[in-house]
1. For structures I, II, which has the highest computed value of FRET efficiency 1/(1 + (r/R0)^6) of positions 161 and 241 (r between Cβ atoms, R0 = 41 Å, to 0.05)?
2. Once distance in nm of label points 7 Å out along Cα→Cβ at positions 33 and 49 is calculated for every structure in I, II, which label goes with the largest value?
3. Kindly point out which one of I, II the value 63, 43, 40 was derived from, the read-out being Cα extents along the principal axes in Å.
4. Kindly point out which one of I, II the value 55, 27, 22 was derived from, the read-out being Cα extents along the principal axes in Å, for residues 129-200 alone.
Structure I
């Protein structure tokens with residue numbers, strides 16, 4: 001089954017749990033956009049507090065605790081048999097993070113609405129300001145359902161395979177760094193800005209185009225592939241694009257914001 005669902009498919013489906021993961025790195029809070037209008041019946045999930053743990057030694061967006069995710073799943077009524085759809089109001093960066101976290105904690109059937117809220121509206125979908133009542137689910141989380149990397153694992157992939165850096169070229173090169181205290185990238189990493197995975201309308205490129213894009217970077221599945229970014233959000237989007245292309249790629253969750261917490265770890269700059 002595709003990790004994506006179209007707006008038309010969502011409109012025709014029944015019995016799905018829909019989550020709105022709208023989030024803005026620089027603000028305003030995603031909750032404001034959700035309150036203004038969302039897919040009817042969708043529950044809001046907060047990336048900073050429900051899809052990530054507190055920032056610190058593990059980076060700006062480490063994995064949340066099992067108890068936090070369990071509470072999220074129970075209030076939205078998700079159980080082991082649920083079919084879940086996640087979306088956001090941009091180009092699926094936050095939605096991909098939501099899918100990644102839910103699957104890591106044991107929810108198997110999670111798909112991303114391709115094109116997000118804009119695609120929903122374009123397909124004739126209505127929006128609602130009504131907030132659904134909390135459910136009373138009984139899901140018990142099981143962390144570790146997806147492979148993830150730590151700093152040591154990311155460094156190994158960078159030297160033996162293809163470690164894709166999903167950030168913008170200028171951040172990869174160390175020319176600018178708006179979020180973290182140190183600029184640059186993990187030595188050996190290859191820049192593959194995740195914005196290149198989607199078209200202007202926010203929908204993912206077709207699988208064959210994504211496959212071609214990643215193959216040109218050496219990420220054709222013939223050697224180990226992994227993804228990282230600034231804090232583990234856009235890396236999940238990169239991993240989703242790779243999955244669409246048929247390439248398995250674990251995420252270095254701590255990403256650059258964790259890498260630089262150890263001054264002994266090397267830092268590279270430049271676009272090569």
Structure II
């Protein structure tokens with residue numbers, strides 16, 4: 001039976017791969033990549049760099065296919081169906097790749113940014129392929145270092161504070177309001193910089209873009225002070241590269257601590 005590895009590859013740094021990930025890569029015949037187009041071609045290049053760093057030259061085969069377009073304008077009640085349609089289209093592409101490019105007893109792999117269990121669709125897509133019943137395979141999941149872990153490591157801070165919860169959410173959710181009873185909130189997939197609406201509150205932000213890559217950017221501090229700098233850097237980076245991947249941690253300051261008191265990170269941009 002076909003075997004598929006879903007391998008978490010971290011945020012981009014070749015040194016972030018785990019030994020388990022490298023072992024799975026070395027046992028793989030074909031690596032499948034869903035290309036997001038010319039604008040994000042350096043994402044494919046980064047995957048090739050990872051493979052070339054850890055595998056002998058010429059020892060692997062890379063098969064690319066165009067990632068289906070998603071309706072990014074969908075909002076409200078239309079958003080979940082739009083995501084569902086995109087995942088189904090992705091499942092069709094993955095099904096075809098496995099049927100045409102991988103022998104009945106071959107081993108293939110999908111290289112997933114960060115960790116496959118955190119805001120990634122690959123596991124759900126493969127489950128849909130299995131449900132269709134046209135291609136038989138078994139799969140396993142190799143955890144990776146997420147952008148969240150990389151973010152707090154770069155800022156030299158913790159993800160949560162003693163005895164307190166942390167919540168991971170999206171920019172879409174943050175725009176609806178900060179979660180009740182949670183003082184540490186990690187925000188991913190925020191295309192509209194929802195943090196700006198909290199600039200007048202006692203909240204510190206730890207922001208990072210292109211984490212784990214040579215283009216990495218870091219900013220930290222009170223939202224009121226750091227927010228405009230993040231907006232400027234984000235706009236410049238997006239104009240320069242054509243795309244951006246960023247995430248951030250919002251941290252409410254205790255009432256007895258002044259602005260910036262919770263900022264344990266480097267507070268730099270570079």
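Since every read-out is calculated from the coordinates, none of them should be taken as a lab result. Keep in mind that this is a model prediction, so the values were computed, not measured. Cβ atoms are built from the backbone, for glycine too; each structure is taken alone.
1. Working: I: 1.00; II: 0.75.
Largest value of FRET efficiency 1/(1 + (r/R0)^6) of positions 161 and 241 (r between Cβ atoms, R0 = 41 Å, to 0.05): I.
2. Answer by largest value of distance in nm of label points 7 Å out along Cα→Cβ at positions 33 and 49: I.
3. The value was obtained from structure II.
4. Going through each structure in turn, the value belongs to II.
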